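What follows is a set of structures to go through.
Quick note: the coordinates plus some simple rules give every number you see, no bench work behind them. Computed from a prediction, not measured in an experiment: that's the story for all the values here. Cβ atoms are built from the backbone, for glycine too; each structure is taken alone.
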Structure P
């Protein structure tokens, strides 16, 4: 069973459209949703959670339509949005008591352990929390009711590098259960590259690609050549390029580049930047 299946998902706003998005997240895996501001990441996540109505398409979560019995389905979904919605007057200890009456499978011991691990003060009012502290509390809540699927929108935002690393380890540990999965959006592409099995690139409401991370690295590389050499390459070989003072850097498909040309390895952030720049020129 797949954790998430999205088919031909569309949502139109004045000046922006999410355009026929298709992606599949298998159980046991982590998918990173990458895109610049306004690309449609948060819109996609809100559609998945049925927080806004879609115009067309289908969304299946853990084998069920996301619009059917959403309250019951959300028992199996841990959610952290870019704004953690906790009343300002409450502290984490009080939040735990409320969540114990909200989720059937709430595990207080897990919650207390995560508060301690993430250094969240249990009796400090939420209104006095920093952005990073709010995110850590949201993560502790999301992981404490036996979810099978985590949906995280900029959940590492505001965290310092050491805490981000600890949180990423929590997400990786979560997916050791084959029935679990994580969808996480982030501007910090290096975080996603550390833990993700799949990468999905959104740009201006369109899905540029959605593939296994390791397959992307095997499929593409960086070609450094002169301006005169570039036109000699097959058109299908080059998916992005930029000119420098020393020549041209191009993202190329390894299987389409003539023998004898050497390609350097590429990281996911470089691939995304090149693809976005190429899309902007079309």
Structure Q
């Protein structure tokens, strides 16, 4: 039977809730960074399958899910979320660790590596990466042009007026999301629940009113020119129809010398769910190869 441990870590501005699945396993632990900002760990539920070989650590980033915090926008910075990751790792004694980031979690993982230059990170899996907000926005514009004309008009009108609250706009977003966020129909219950629990104030402050409208504090985020500083092995993954387009993901891959890349066909941003079996095989293979290198050269 797999052991599950839960608890809290004290961080700046509140407490961070964590859940360790497979706590008794001997493989190098994997810590999972969920998307958002403002989502919670539930969207990464399929990763629990990896706990048959190693501890898998989930946590809800400050202010979201089970991690209570004050509604202070000064807490909603990438620097504070990097500090939170560092504290969680120290509190749980994760001397050696793999990091898996999904969507916004890839931004967090990369900034952790660039600003903290931490020891003991055996490898990273960056799924649906967003390492340039401008590149992301450009890719969404291309996708929007492929939508039916009536939906394009609604999006254009909302962008021009700055009114993103209408039901028509919400419906237009859903049409986009069904193509580029998750192509399963219906969406898995755990994914729907995670999105329903989105702390929208955080998402709006840091990102914007929708996936394709970037108006928040991350609007100028770009780490492409610094990816070469990362010496840790990295696996980039994306879906063929991912918001993190294959072209953008390839750009990041080529900018990071010790990286590899995998595209999942017939999948989008939630390819860890849409192509779960194939995705898990790819992640397991990458992790095992890195562990083998470490065991040969401890």
Can you say which of P, Q returns 0.85 when FRET efficiency 1/(1 + (r/R0)^6) of positions 25 and 265 (r between Cβ atoms, R0 = 35 Å, to 0.05) is computed? P
Assign the value 16.4, 47, calculated as Rg and Dmax of the Cα atoms in Å, for residues 9-176 alone, to the correct structure from P, Q. P
State the single structure among P, Q that was used to calculate helix-only ellipticity at 222 nm (-39500 (n - 2.57) for each DSSP H run of 4 or more, over all residues; to 500), giving -12000. Q
Looking at structures P, Q, which one was mean count of other Cβ atoms within 10 Å over residues 81-88 calculated from, given that it came out as 20.2? Q
Looking at structures P, Q, which one was Cα extents along the principal axes in Å calculated from, given that it came out as 58, 40, 39? Q
Ranked on distance in nm of label points 7 Å out along Cα→Cβ at positions 169 and 201, which label among P, Q comes first with the largest value? P
